[in-house]
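The next part holds the structures, each set out as structure tokens.
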Structure 1
Amino acid sequence: MAQIQNSDVLFRILKSTIDVISRRTSDSYANIVIGNVIEELKSDYELYEYVTIKKNTYSEEIIEAIELDEDVNNIKTSILGEGINQFIKQIIETLGKEAGYFFIKEIKEDIPYDLEQVVKDIGIDLDFLQLQFLADIKQKNKSEYENKMIFSYVLTLLYEILEKNKGRRFSYNSMDEIIKRISIENEILKYIKLNDPSLNQNLELIQIENDVNRYEPRYTGAAIQKIIQEICNYLEEREVYDFIEKLKRSVASAEYSSKLGNIGVNLDIIKLNQELMVKHVLKSLVDVLSDSSTINYAIFLVNDVLRKTEKRFVFFKDIKIDSMKIDEGEESVLISSDINSIRPSELGRGIQRIIENISVSLGDDAGKYFISKLKNRIGKAYILRIEEIGVNLHMIELKRNLMF
């Protein structure tokens, strides 16, 4: 067997990391996470000076994301092992505890057999890292979290936000129904009861038995995530964004944001599903285009680009802007909920292509400030969401400026 070089080991670890992360998110997100971690490590580990992770997300072609300078083979193997160990630890920290457990497990499964012993010989013991990771979680869970306290805070907060917007009866009925229904699958919720405030105002709204503290915090996180998702199903589409924004502001001000994140609660995923995101982006395109033309032309242009783009991205086939419903805002974007099942990275490429094509179709004057206007219209929350799936508005802007 030919001698395995540093570049072989490092490339395989980086490639496996991209593969594992992209399975649960997208290729572009994986590249961004890995690229950021490598940038952080460069000051302490020379070997990462020889590593480049491409963050190119606008090409339809699959581009190899990893570039290694051959000088990495001159690094001592002990330094290589130390640097890779730190890389894995920082990736785990970035992904969060729940994802971190599966990350190590899947990395072990993804590494080829012929490299398994080589990796261990240079000091990268994935079995030990997994045991250490589990021990750290167990210790932190004991000291940082108490399920009863988190449930009490979050459920009370959810009720208060709903009550202000939908009234007491709606808030109680919806939350009581949701908790009873999903307790069939989420056993931890059997120890939680809501008292009807209209019947007895002297009782605590949320009654929680101490038995909830017997469960691992991840069960608390899963139950809270499910409750919030179910509440959103009771709300109109336009109400969901405001509800989650208020929730995010409240948990941030009370310093609960990191606690919820650490037990697996992700409010951004709840807020902006792919259907809502696509509707918002397409309606934003119409709004920006209509600033410098007529509303009918703006609708025509977006629909025309959708038809041309569907040849490559077939999931756009049944999407169109209905000019007769344009006064209804984002409801004028006709779209099937099947869009939520499309792989995020592929959807990101499709959205990127639509925006690129529209940008190119505009003349120099009309297109000069198109992307900046679009960014303002889309808004920060949605921009973060589309960036997660690989849409790079800055890159579109750079490409356009080079063309004109």
Structure 2
Amino acid sequence: MDIHQTVPGPRHRLPFYPGHFLVAMATVSLGPLLDPMMQDLSIPLSQGGLINGILFVGSALGIVLFNVAQSHLVAKWWFAGSTAFLALGLILAGTAAHSLWAVCLAYSAVGLSIAVMLAVSFMWLAVHLREKMATSALVLTIFFGMAMISVPVIIGQALERGWTWRHVLMVEGGVALVAALAFALMPLLDIPGRQNVRLTHLREAASHNRGLLLAILGAGFTYTGAEFVLNVWLPKFQIEVFSSSDAFASLAVTLFWTGEVTGRLFFVPLARRVEPARLLLVCTCVMAVFTTSMSFASSATSAVVLAALAGLAASPCYALIASYSGAFPGWKSGVVSSLFVLSGAPGGMLFPYLIGPLADSAGFRIALAAVAVPILASGAFALLLHARSRDHASVH
């Protein structure tokens, strides 16, 4: 198939939409479930970020596994297989994990799975829909946002009605298992030109535009880390600072992602007319303002409203950064898209973990306000994205 002449239709990438919903379901659950997990397993506040950190250790391993072995399986089986492994990790966390480290081990499998699912989908877009990468990535991440909106509300209500965190994870694992079986039956075009990535490939991709690659990785590291601080710690922030109920605390993540999804609907047409780096710079600056304001809000209600506004500003950022992988020619775009997903893993490990010790020593308000630092850093990388991409192919 000549990918430059044939534009695949939605049915050719059908599993990616529910797949992104499942990825979001598994990651956003950590926020509402963190407090009951910590209470049940007697986890101190200073170690509360370890589970999310291990999730991203697994993500890093997943990206490495996929890139060194991707030629051995077609895209369909990578995606369906990693969804089945996601189900296994969630079910093990809910049934067999009776200590902090056992939960961490189960979540390393979850992280590995979601990393492969993201890598396959973004590599597919970069290869098949190069000229529409920015808008296609925004549409795909809307499904991610739908889970980020609905899942915290459902979990909050379940916890209020006497469910345990184990029950929630077992149900999520069952949903993922059913989806894996369905993905095995769905059509999914393969990614042409797939090959196992070696050090020479990384060097070739970097040699095309080293500055642009570094900007993509830097922005991915800082933005992903900042976003996952909010995903993981917003409910605990509500409980500790305002003594909110589980249901109301979960609403903070729901409203943050309501803002994200609403914003993406607005930014899809805007991304066709405005350079992604310019949008990224403006959005990260506005996000930093609302996040800091939320940290010092006077009431739980005003805090969740500010969380929604922060989500609105954050809405296009991940997809805008990812779109720059389409500026690299041929197979190099796939390598760069995988590196971009990988760059988020250390950010997702580091920044959410640091919140625990910082909140323990300086208080939750200071800890949450500190997330403005990586947010503004991702805005600074937008300047480098703009500077290094001006002389290369359009990523719109």
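When helix-only ellipticity at 222 nm (-39500 (n - 2.57) for each DSSP H run of 4 or more, over all residues; to 500) is computed across structures 1, 2, the figure -20500 traces back to 1. Computing mean count of other Cβ atoms within 10 Å over residues 80-87 across structures 1, 2 gives 23.0 for structure 2. If you line up 1, 2 by relative contact order in percent (Cα under 8 Å, 6 or more apart), the top spot, with the largest value, goes to 2. Largest in distance in nm of label points 7 Å out along Cα→Cβ at positions 40 and 304 among the labelled structures 1, 2 is structure 1. Consider the structures 1, 2: one of them gives 20.6 for Kirkwood radius over Cα pairs in Å as calculated from the coordinates. Say which. Source structure: 2.
Bear in mind that the values in this text are calculations on the coordinates, not laboratory data. Remember, predicted model here, so these are calculated numbers, not experimental data. Cβ atoms are built from the backbone, for glycine too; each structure is taken alone.
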